[in-house]
Structure formats: structure tokens, C-alpha cells
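K.L.:
Right after this note come the structures.
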Structure 1
């Protein structure tokens, strides 16, 4: 579980729940409107189906899982791993890494090491792995696009719900039915609230987190790529370490160099 995402959810839900409870004096049902739900949530979902192909829509559970769960290697872990592999290759030869490829869980790194052990040309290794990075980046864009669409059109459907509620309210003025007028006004206000919440408290943060995770994973892949090429070329492990450290901030580099 991604701790930051969990903390954000708890804080957001807690603050909204407290405010709703205080304003309604415990009658939380006043914030529910089936018409508003259908207009904002149903309308926003319809936009995503219209804008994205079905194969991307089937991946929505994976997008949400990626937001809640982070299984990728942290930069520190990548640096330690590449440094260990470089030292082993320097000590026992690059063919000794063949057994290590069976232990590595990251398919990108395992594939690159296998090509290096098999003696594939460095240019071929680099072009193949960069194509994998580009393909991964495109897949990640689809996840952010899904939430960006809802963030963009959710408030718009909330405005439509508000207009519908106002039309209904004006249509009931002649009857002077306070209950009907109140129901129409509630729809108008609640629809706008739903649109604002879904855009700013749900889909916006999720899309931003997915974009950040994507950039982190791309950086990790670049570190692996440079490490693999350095190991294959027979560089000193310290040189391999320095190439990987080029991707991390200065304070982190100092810690690694002191440890080395």
C-alpha cells in the first residue's frame, strides 16, 4: 500500500465527513441526490467511454491499483542492485550474471541482463530497452488520461445538473410547492458539489500521482539501462555506480559515496 495515498485518502474523507456532519447536524442524507449521481458520475463515465478505446477502459482497475499500490523499485534499491551486479561481473565475469537473472523480479532488468550476458551488441540492447521504455510511457499516459477526462468533464456535468435543477425549480414556481422547489434547488446545488469533489478530491490527485509514478519508473528504467551498458562494457563498479548516481539528487549521492 502506498502510504502517502492512504494518508491523503484518510485526511480527505475525514475532513469532508466532519464538515458534512457538522453542516447537516447528522442528517447526511441531505447531501445525497440520485439525480446528481446519475448526472455527474454517469455523465463523466460516459465521456471516458466515448474518448477512450475499450481495451484502455478494461485497464481502469489496474490504474486504481497502481495508485494505491506501488511495487516498483525505489531509486536507492536500483542503485544498490546495479552496484552489486557490477561488482559480481567485475569479480567473476559477466557470464556469472546469468544465474542472477533468474532471481531478478523486474522483467525489464532481467531482459537487459540476459541480452548483455548473451553478448548482444550494446546498440541493440539500448534500442530494444528504449523501445520498451517508450511503450511503457504510452501505457501510463492512458491511465492519467482516464482521470484527466473525468477531472475535465465532471464539473461540466455538475453545471449541467445545476441548470437542470434550476429549470425544474423555475417550472415549479407557479405551484408554490415548497417541497418541490426545495428538491429542485437541492439537485442544482448537490450536482455542482459532486462535480467539484470528483474533479478536485478524487480524479485530479489520482492522475497527478500516476504521472509522478510514471516519471519515477522511467527514471528507474534509465538507471537500469545505463547500468547494464556499463557492466557489459567492463567498467569499474565505481564508474557504474557514478552513472546511476547521476539520476539522483546531490544529498543522496553523498550518502552513497560515503558508504562506498
Structure 2
């Protein structure tokens, strides 16, 4: 695992990238990010901080055991959720409050190979997720690079109250997805809410996010000409399992690492 200093710097770069106004992925205090520090703790964006201008003090270190205990425990009132968030802090003297979405970050960072998570609200993606026909519009894949970068199918999360209820729903849908496809999702699309991308590196999160936004724009454009023409399940599986696509996926990952190291 990378050093804590490197993890913090990666998380700052990822957060500012997601909050860059030029991308239109998040404005004001929208969105949150996280990164695994060790088997015991992770960093998550503090409540109310702006992704685009965040500094190291804009993150809160959280204990996995305490956040997951709240996730696995009984239903909590709003006041009890606040108390659980405060209790989850690795340093009780820290002045910042972890994001209310800390609980789904805690779950996602326990998945195999996941080191970074980015959650944002891209306008193009939410134009789909806030539509009455969102679920039907997202029931297939449109083009090969979408499959290479984002996986064989989207993981759709019905709208759920943020905090512990949403984290539990995310967990349930991820478990269902893994049972159906034999792998964990690279991303989730949350109805009337936004996008979650996850990966081993910050570059993975950037790749998934950028491709998900491009996909949303293409999807919206298809409705001007009769609606989406989804690839068949056989075509999707062929692309997802082709050896050359696995090679290209690795090249994309390496390119992201090189781009970051060149900074």
C-alpha cells in the first residue's frame, strides 16, 4: 500500500478533479471522496467542504470498525446518526465532521481491490437519473468503451434517504450485482442523486467517472433519434471478456498512473 502522504495527495488531486468547475461534476459542497489508509482507518471528505478547493484538513480519518458497526446496527434517529459519525472519527479531537455518506464509503472500501471512492453529481448523469424513465434508459450498454471502463452493466440504486439507509441499500444492490455478474460493480447510479465510482487507484475513479458522464450525454442524445439501441447481452459479454479489451483496460490504467506521476 502507498504511504499515507501519497494517499492524502492522491485524494486531494482526485477531489479537486471531481470539483473542477470545467467538468461540471460537482459544485458548492456537493459530492464526497474517500481513500483507504490501512486495515483500520480511511479518509473521507468532511461535511460541507468543497471538492474543488479542498486541502488536507478537509478530510476526516474514520475507523472502519465504528462506521461499519453503525451500518450493521439498528435504525438510528438523525441525532443518533450524528453521534455515530462523531464516534467513528479516529481522532475525537478533530474539528471536522465526516460526511453523512461515510457509511457507504466504509462498505465500498472493504471490497476487494478498492482503495479510492469518488461520489459526485454530474449534470449529464443526473439529467438521466432524475427522469421518470431513468431505470429503462439505463437497462443496457451502448458502446464498447463504456463496457471496458464501467463494466458489463450499470448498478442502479433506487432513491434512498442519505446516510445509513442509503448505505444499506448500496450494500444490498452491490451484493446482488456480484451474485449476478460474478464481479463487483465499478460504479453505481443512484436515482435522483448521482454517481459513485470506485477503483484501486484514483485514476480508476477518474476513468469510470469520465466515461459514465460521456455515456449519459450519448444516452440523452439517442432520444433525439428514437431512443437507445442497446448492445445485446451476447455482444456485451463478448466485449467484456475479449483478451484485447483486457489488455486495453490495463493500458488505460497505466496511462492514468503515468499522467499522475508526471505531475
Structure 3
């Protein structure tokens, strides 16, 4: 909708990267606050923030290069470094950032599940802001529709202009807002904290995010890359995230006997 934020006749800011930068700064402040509140190491939390920032950026870019447009970058390899032109995949960044973060926490002999709960509400909040960035830039756009809430992008964005489209970034923002609210409410409920172990909040977030993204993929119409068995790679990744979250929640489900013992 607004791919650039014009400061003057000759100077402007790309709206996508500006919002992403603000989203990351907001996430750092929230992470600092949650780490203090949950009595977790501030030093480790800030190290994790740096790991996630760098590895998330690299992973999101590489996933786009090798999955979405490998033929293009084979012929124009130097364009890999033209990150200002866009081209990032959330799951690629999330995967690489998660792997390196887990490796770091293992080196520090930290409780990984407790740290996962620290990040449980931060991820949907940051994803919400990230989708706002895609709304401004016109990326992540949806399929044509005649629904009354369709949006029509102007010329100059990544989306095709003059065609009413599903507002998929807004769908995603609403869904992530629901996830954030759910995590926030669950965390405040004493029964939940008493009967579920560390990591449960994160697995709830994973389950809800995977389900929402799986639905959202059916409305997307931007470059999705290969589609094995009729599903995009992002759909397969969403299904994996959904099933992983559910599996851990079932495994952590407290028995009635343990609930009675904890209540006594």
C-alpha cells in the first residue's frame, strides 16, 4: 500500500525494512522485560536476541534464494546480496534462528523449555508487526476476490495493482493478535501454570500459529515456490509446526492423579 515513507523530495525510507526494524526493537524491549519478570538471565536473553536477529535474517534470505527462485539466482548470483529488493521467507529464518538458539542454550546448560516460554508471546507479536510490513510493501498478497473487505493495491507495490485481493496480511495480523491474547491470558491463569510444565505456552503458540498459517496459505497468491503433493513448502512447514505443538502438548498433558496431587 505504501512501499516507501517519503521524508523529502530526495530521501525516503523503505516501509518494509523500517517496520521490521521497529518490530525487532519492540521485541527486544519486551524480551528484556519478560526476562526480568521471569527471573531469567538478561545477558543470555540479549545474546539470544542477537542470534535470532542475524540467523533469522540469513535463514529467511537463503530460504527465498534456494526454494522460491533458485533459477533466477543461478543466473544472477550477485542479486542474492540485494536484500533491499525484498525476498525473505519466515520459516527459513525461524528454522535457522531456532537451531542456533538451541545450540547456544545447550552450550550454556540452560533449560530450553523455560526459554521457549519466555519467547511464547514475543513471536506472535513480532509476526503481527512483520505482516504489517508486508501489507505496506504489497508482498504476501492474496488471491483475487469479490468479498467486500478485499483490498486493491496501487501501482508501485509488489502486488498486482487494480485487482481486489484477499487481504492475507490482515488475516495473519488478526490471527496472531488472537494468539498473543490467548498466550497472555493462559499465562495469567494459575491452574494452567500449576498443571502444565515448562514449554507448554510455547507449544500452544506453535499449534495455533501452524493452524493459522496453514489456513492462510490457501488464500496466498504471491510466489510460493514448489508445491509437493499440491501443498506449498510453507504449508508443509505449517503442518509440521502444528503437529509438533500438538504432540508435545499431548505428551505434557497432566494426568488427573498429578492434578489432584498438585491441588493438595
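K.L.:
Matching task: 18.0 is the computed value of mean count of other Cβ atoms within 10 Å over residues 14-21. Pick the structure from 1, 2, 3.
P.N.:
3
K.L.:
For structures 1, 2, 3, which has the highest computed value of distance in nm of label points 7 Å out along Cα→Cβ at positions 166 and 222? Walk me through the intermediate numbers first.
P.N.:
Numbers: 1: 4.8; 2: 2.7; 3: 1.5.
Structure 1 gives the largest value of distance in nm of label points 7 Å out along Cα→Cβ at positions 166 and 222 among 1, 2, 3.
K.L.:
Still on this structure, I have one more. Assuming 18.7 is Kirkwood radius over Cα pairs in Å as calculated from a single structure, say which of 1, 2, 3 it is.
P.N.:
2
K.L.:
Right, another one. Here helix-only ellipticity at 222 nm (-39500 (n - 2.57) for each DSSP H run of 4 or more, over all residues; to 500) was calculated and came to -15000; which of the structures 1, 2, 3 was it taken from?
P.N.:
On the way: 1: -25000; 2: -15000; 3: -20500.
This figure was derived from 2.
Readers should treat all values here as calculations from the given coordinates under stated rules, not as data from a laboratory. None of these values were measured; they are calculated from a predicted model. Cβ atoms are built from the backbone, for glycine too; each structure is taken alone.
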